[in-house]
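Nothing in this text is a laboratory measurement; each read-out follows from the coordinates by a stated rule. Keep in mind the model is a prediction, meaning the values are calculated, not measured. Cβ atoms are built from the backbone, for glycine too; each structure is taken alone.
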Structure I
Amino acid sequence: MSELRLSQTARYFGFGDADDHVVLDGGRVIGRIFLHPQGPAGTPWFWTITAPDISPSVDKRGYCPTREEAMTAFKARWSA
């Protein structure tokens, strides 16, 4: 597995602002992390694994207080 990194969603999909990121594994988009205005109180950063070869599941997404914590949670689930 490559080191995961963030890039602006707009660069890949033509939408999104400064608080909207795709998660890349190498050059492959495998997920997204963004500031969700309707997120639960105190946990506005939403993360989700979107890689098409990974089955959808409730444990492949979540909310965190900060973008950094969202990336940590994403990495933990991606490597599981």
Structure II
Amino acid sequence: MAGPESFYLNRTLIYLAAAASAEFIADVPLSPFEGIKVRTQTIPGFPARLRDAVPTIWNSEGMGGMFKTLVPLWGRQIPYTV
């Protein structure tokens, strides 16, 4: 079931799964930074510096606010990466 021949026959699926899983994992630490970037660009008066923006989000929305952009980020990045 596993071996060089099986890998060769299924290499496209293996590459696609590897790319999708790598992007899935990489987007978790990226999500808070992406959320800060989007808020800085779209909300007038939102703190532009990271050290000011993190407490603002944390105090108003909690930890969930830091990862609010995770699912949309997956929806954009995983298909692009694959």
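Taking FRET efficiency 1/(1 + (r/R0)^6) of positions 11 and 67 (r between Cβ atoms, R0 = 35 Å, to 0.05) as the criterion, the highest value among I, II goes to I. Assuming 59 is percent of Cα pairs over 14 Å apart as calculated from a single structure, say which of I, II it is. The correct label is I. Out of I, II, which structure matches 42 when relative contact order in percent (Cα under 8 Å, 6 or more apart) is calculated? Derived from the structure labelled II.
When Cα Rg over 2.2 N^0.38 Å, for residues 3-42 alone is worked out for each of I, II, structure II gives the greatest result. Suppose helix-only ellipticity at 222 nm (-39500 (n - 2.57) for each DSSP H run of 4 or more, over all residues; to 500) works out to -25500; of I, II, which structure was it derived from? Here the read-out was taken from II. For the set I, II, ranking by FRET efficiency 1/(1 + (r/R0)^6) of positions 19 and 51 (r between Cβ atoms, R0 = 30 Å, to 0.05) places I highest.
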